[in-house]
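Right after this note come the structures.
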Structure 1
Amino acid sequence: MKIAQIAPLYESVPPFLYGGTERVVAHLSDALVELGHDVTLFAAKGSRTCATLVAARDQALRLDSTALKSELASHLNLLYELRHQAAEFDVLHFHIDLLHFPFFEDMSGC
């Protein structure tokens, strides 16, 4: 099964410091790979995973000291890129709260 794991961009996966969601995504992604699934992780650059990494941002947001950064713009860019690749996956597993709903509601399997 081809699975996309979509992580928040606040921390790398797994996080260097704090980051409960990112830690769960790391364990889940690696376990799915071990089970034989084709997993792609959409996360910040610097993430460490057994899955295929798509770096949606050059650095995790929280550790980025750049004065001009937008958490919302970073996540919207991630969703924009994912939308163009979504048909390649059997499952899209979002870990970014509700932000993805308007972009992917037409793809719901429910």
Structure 2
Amino acid sequence: MKIDLKKLNAADLKALAKDVEENLVRVEKEALSKALSEVHKVAKSHGVTLEEIIAHFSASKKKAKTKAAAKYRNPNDPTQTWTGRGRKPNWVNDAIKAGKSIDDLEI
């Protein structure tokens, strides 16, 4: 089915767009429902629940990222710290230019 959009006025195009959006949402919901039904059937045939499958994959992807401990602190502003990883903050570069060594900034 092909619609000649050039022959439609603004109101017709807006109505068409609304119909398209509503139908798209409906089709997507139907597809999701069908997929979930099939997944439930497969899970049941293997003796597990969908919730167990979701829990398994969720747990395997959630690896705790530990934040590196700060190794250096700005003597002029103790709230500014740096782990020693990545690019040096400006306050580290400024301290080094002022004659301090990186060891002077260690916590």
Structure 3
Amino acid sequence: MHQVLKQNLHASQQEDVDAYMATMHTQSLVWTPTKHQIEMVFDNFDLTYQLDQFDFVAQDDEYAYAKIWMTKTKISGGQFKNNRVQALVVFKQENGAWKVWSQANMQIKYLD
């Protein structure tokens, strides 16, 4: 799970939509909205992404959960507030590999 998040952030750093979406579970209800949002972000901003903390929370028969802290800072682009986000990330296996199922942001700390 930690590795798939690292791949997700690397794809974000590279602004690679296909690689980013490859880290998402294809049956997730947020797959299509996430694709549209990430395309908009990549088109309008050049950001850096850093996974600051990864804490495994639990796993059941179907899902696994982790609490993370992630920092996003702007290199260039439109108006953007640098921030540090705490999120609960839900993972689900697809073809034997853990994928991101959803993410619930718990708090945002603006750095500007």
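As an exercise: relative contact order in percent (Cα under 8 Å, 6 or more apart), calculated from one structure in 1, 2, 3, equals 15. Which structure is it? Label of the originating structure: 2. Largest in distance in nm of label points 7 Å out along Cα→Cβ at positions 55 and 95 among the labelled structures 1, 2, 3 is structure 2.
Taking 31, 23, 10 as the value of Cα extents along the principal axes in Å, for residues 47-86 alone derived from one of the structures shown (1, 2, 3), identify that structure. That value comes from structure 1.
Values in this text are rule-based calculations from the coordinates and carry no lab data. Model, not experiment: these values are computed from the prediction. Cβ atoms are built from the backbone, for glycine too; each structure is taken alone.
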